[in-house]
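Every number in this text was worked out from the coordinates using simple rules, so none of it is lab data. Bear in mind the structure is a predicted one, so any value in this text is a computation, not a measurement. Cβ atoms are built from the backbone, for glycine too; each structure is taken alone.
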Structure 1
């Protein structure tokens with residue numbers, strides 16, 4: 001044993017002096033970070049001791065429990081962090097506390113000088129976690145006793161102003177390290193039990209060793225993601241989920257995994273039963289909690305999971321990421337990108353399995369989280385899995401609550417059909433009454449019903465699935481549809497005579513003259529069977545619904561030019577043809593064409609001023625009521 005030595009003074013290395021000056025005089029955002037660092041260091045010391053014991057090394061005080069104590073004295077403004085870990089020798093004290101970690105010190109100082117407001121984000125990255133204690137301390141005393149039998153205890157003391165003293169403390173010190181933090185007056189909040197507890201529960205709750213404050217263990221929740229799956233019961237998962245999210249309901253699904261390559265990490269993910277965003281309980285997606293070796297690095301990290309899977313809650317714990325990596329570096333970290341890619345594939349694979357094996361449960365998931373999930377249309381690397389998981393209502397569904405997949409649609413497709421047809425509308429009833437649906441209803445061809453504007457963006461982005469093209473009904477290949485037999489028996493009107501066919505072409509020209517620049521063209525419709533007319537977009541242009549969405553976003557109030565289609569077999573159109581033949585400039589003809597056009601505009605949501613249409617309807621009702629009275633001979 002060494003003889004007790006007197007106190008010796010030492011100067012910090014130049015880079016440590018610079019660092020301490022920055023810490024003491026900088027503006028920092030989260031002073032509490034010092035406790036996270038000290039507890040993490042204590043946990044490392046305990047891990048190292050456990051390793052020595054596991055390989056048969058004789059250690060001092062081998063009956064001491066492996067734990068961490070955090071004590072406080074509000075009267076003395078004192079906080080003490082004590083561990084029973086591996087301890088430090090005098091040489092190790094000089095080596096580890098007197099200098100910054102060998103590599104990266106210059107780069108660290110460069111970063112910390114450039115961003116003094118983000119000290120808490122980069123402390124520890126270059127092996128300088130301990131020095132964060134001087135954010136809150138006017139003096140720090142370290143007393144340490146090595147696990148080695150013959151090594152004397154050592155005491156380290158400094159005010160952080162450029163020098164430190166080494167001495168040998170009083171007898172009776174047990175193995176491990178004790179750090180006394182003499183708080184500055186402005187940091188007195190940390191000499192409070194509740195404040196210390198909250199910090200530990202936030203940052204260090206899942207450290208594998210007991211952390212005690214005033215003799216009571218604070219970190220009582222087990223890090224389940226580190227445990228083997230076969231040893232965990234569903235009740236434990238549910239309790240952990242409730243602890244993590246404060247949700248009163250158990251999760252809809254739990255995903256627990258341990259990955260060794262390409263990045264080593266453990267994860268415990270949950271899919272909530274309810275979508276709390278839709279209930280207005282939260283305005284932002286929460287993200288996942290990122291841990292490095294059980295220490296919380298970032299709460300609610302949104303880079304670990306893509307936006308469209310933002311309903312997923314849980315934790316990710318990596319062995320490969322550096323402790324206390326900065327937020328800026330997190331965003332650029334390749335390892336994190338690999339973790340994110342792996343997690344995304346895991347969640348999608350789980351959803352695929354659920355959709356296949358538990359369709360009712362998947363429907364429950366879709367109704368809660370489908371709106372957010374549809375944002376995945378831009379995830380090109382997982383396109384096939386994403387598209388397979390999409391669900392829509394359709395014309396084959398009995399109610400608006402029923403859902404179909406694209407695969408189910410394909411299984412019911414007509415022979416030689418190579419298009420998946422869809423139509424956007426406010427409701428199932430509104431879509432069913434849309435004139436563009438008439439040919440599909442007549443031919444019994446399924447149409448997917450889109451109720452969410454986002455659906456159409458998704459369809460436009462996906463464009464194709466397997467051998468099928470995704471196409472809005474407005475752009476459907478009508479000639480390809482006409483080859484299918486009609487599913488509806490209906491008496492067709494007599495065909496027009498050759499002379500009437502010629503007159504009808506002139507009639508179309510007259511309609512075009514009446515409507516002028518408001519339309520692109522007037523054509524005979526092949527899609528209509530029940531309605532007299534409709535508006536359509538020329539091939540290659542956006543659908544009406546998509547145009548309206550874009551106009552709302554861009555605050556464009558202009559009315560786009562459409563093709564005005566007339567149903568040559570409809571009674572109204574046949575009657576208008578007769579009126580045209582009698583007098584091409586008949587006032588009623590003009591009024592009726594205006595009314596049909598504006599009615600089509602109204603159905604498509606483009607009619608900006610309904611006053612003329614309403615006035616026209618009232619005028620026509622006045623006249624028709626007179627005719628009706630005359631026919632019925634009512635006086």
Structure 2
């Protein structure tokens with residue numbers, strides 16, 4: 001990887017010597033746990049503003065993220081983003097557990113297998129999205145292996161405004177969105193609600209989702225404090241996976257009937273933020289019920305406290321904090337005698353961390369940091385058929401460090417290099433089996449990272465971002481289909497590159513091109529040099545935005561996803577899932593305070609799937625979760 005670092009830094013130096021200096025407007029980001037300029041952050045951070053989200057004609061968060069080439073969204077249903085996951089580093093099936101999702105700096109990755117749900121937050125409540133490529137384990141700890149996606153919601157301080165819209169489209173999809181913000185003196189209020197119902201693309205795939213986000217805050221001098229409340233309710237049918245012959249001929253079919261899942265989640269965050277101190281005290285409760293061959297119930301509650309401090313001494317900017325998370329998961333699973341199990345699992349996590357950003361010169365800075373995290377785990381299982389009870393305990397402690405160099409070669413070129421560690425603890429039901437009730441303790445996953453990149457302003461209207469990385473992991477956590485359990489895999493290696501190019505070609509035409517390369521394989525063991533499944537080696541995105549005039553706006557987007565091995569095929573004995581390209585078209589018309597949007601997804605009506613699995617026991621071993629064919633959606637909205 002060293003030649004790669006030298007190449008990227010040389011590229012930045014050469015560019016600074018040959019290009020005319022152009023001014024790049026500083027971008028303020030909060031994903032570093034305190035507001036800071038992206039120019040001084042030694043990581044590759046992409047920001048997506050509310051205006052950019054509106055111009056994209058997207059109707060859900062997953063559509064916004066999938067147009068970032070370095071963010072691979074794996075979607076099961078393709079309409080609301082439910083059960084989809086984001087993968088920044090090429091992890092395949094476990095991508096969602098190796099990418100940390102935040103809302104206003106508050107982690108959304110729960111300590112159970114469902115992870116973070118991208119459908120929980122209304123799109124019209126988002127003020128900004130910040131994407132950090134590269135390990136952020138020192139600042140955020142668990143799950144921040146390949147990067148962080150921080151979703152910043154709106155507050156009433158921006159402007160007094162109300163918005164409402166209704167939508168409808170293919171598969172009997174209909175929705176209502178509304179938001180309202182208001183500020184009086186130093187007090188701000190914001191509320192956003194979202195309701196979506198659909199019959200779904202496939203048989204047995206109906207769903208009903210409701211979400212609500214509310215914030216009230218008070219500003220005093222340099223301090224801001226308040227409370228956020230969020231609520232989410234989802235009911236959906238589960239159509240199951242399709243064998244390849246059925247997928248090719250009847251992709252709308254279901255392989256199962258009467259299978260369903262329901263999730264209800266409520267949370268409250270109390271927060272305070274200032275120039276030198278910030279913190280959150282939060283509580284969330286999530287209840288899930290499912291019918292999949294048997295019945296399962298799970299109730300997860302989490303209490304967290306995350307205070308942190310910032311202090312500047314000479315050229316040093318120090319950030320230190322404590323992360324406390326206490327989670328309890330109660331489950332019950334009934335698959336018929338003797339597989340009727342009930343468990344109570346608790347996980348307490350304690351961490352301390354400190355980072356130092358040292359300004360060497362006006363153009364150069366060094367960042368260094370260290371985290372120590374402890375996790376105490378206790379799992380109690382009762383087999384209700386035999387009244388047998390078992391109790392298992394495990395205590396783990398891991399450390400992570402980072403060091404990075406950031407240099408501004410000129411007004412138009414910035415480059416960085418970074419070395420860091422990462423870790424991930426197994427989530428609770430990766431170790432407890434719903435079906436068997438047995439406990440399989442897993443070692444923490446650890447990794448070492450090397451990363452480099454450059455941001456180059458080619459002109460006032462165009463920009464190129466380059467990011468290269470390599471991760472060497474030990475005890476990566478994955479699923480073993482042969483034993484139907486999660487295990488620590490043999491040593492692995494993940495490496496890749498992200499290239500993003502933006503250009504305002506004309507006042508009427510803006511383009512964004514993205515390319516992501518991923519190569520993940522086993523370094524030793526029975527599958528040495530074999531490719532980890534479900535990871536496309538190549539991914540391309542192309543977004544075109546045409547502003548015809550002040551009232552008319554057109555979007556044309558294309559996403560190419562390359563070949564990848566089917567899930568569970570660690571030995572690479574089967575064929576690969578085919579590459580595919582999806583094209584989406586959108587049109588927006590504005591008249592005063594009114595707006596009409598038309599969106600056509602999968603314009604070419606391709607029969608494709610983001611997820612597929614290899615089942616060696618079947619004569620046709622390839623199974624798919626189809627994405628929707630061509631779909632039309634209309635949204636009518638107004639501002640007041």
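Given that helix-only ellipticity at 222 nm (-39500 (n - 2.57) for each DSSP H run of 4 or more, over all residues; to 500), derived from a single structure, equals -12000, which label among 1, 2 identifies that structure?
Numbers: 1: -12000; 2: -1500.
So the calculation was done on 1.
If relative contact order in percent (Cα under 8 Å, 6 or more apart) is calculated from each of 1, 2, which structure is the one that comes out at 9?
Working: 1: 9; 2: 13.
Traced to structure 1.
Hey, FRET efficiency 1/(1 + (r/R0)^6) of positions 434 and 506 (r between Cβ atoms, R0 = 41 Å, to 0.05) derived from one of 1, 2 reads 0.85; which structure?
Among 1, 2, the structure yielding 0.85 for FRET efficiency 1/(1 + (r/R0)^6) of positions 434 and 506 (r between Cβ atoms, R0 = 41 Å, to 0.05) is 1.
Quick one: Rg and Dmax of the Cα atoms in Å came out at 37.2, 130 when computed from one of 1, 2, so which one is it?
Among 1, 2, the structure yielding 37.2, 130 for Rg and Dmax of the Cα atoms in Å is 1.
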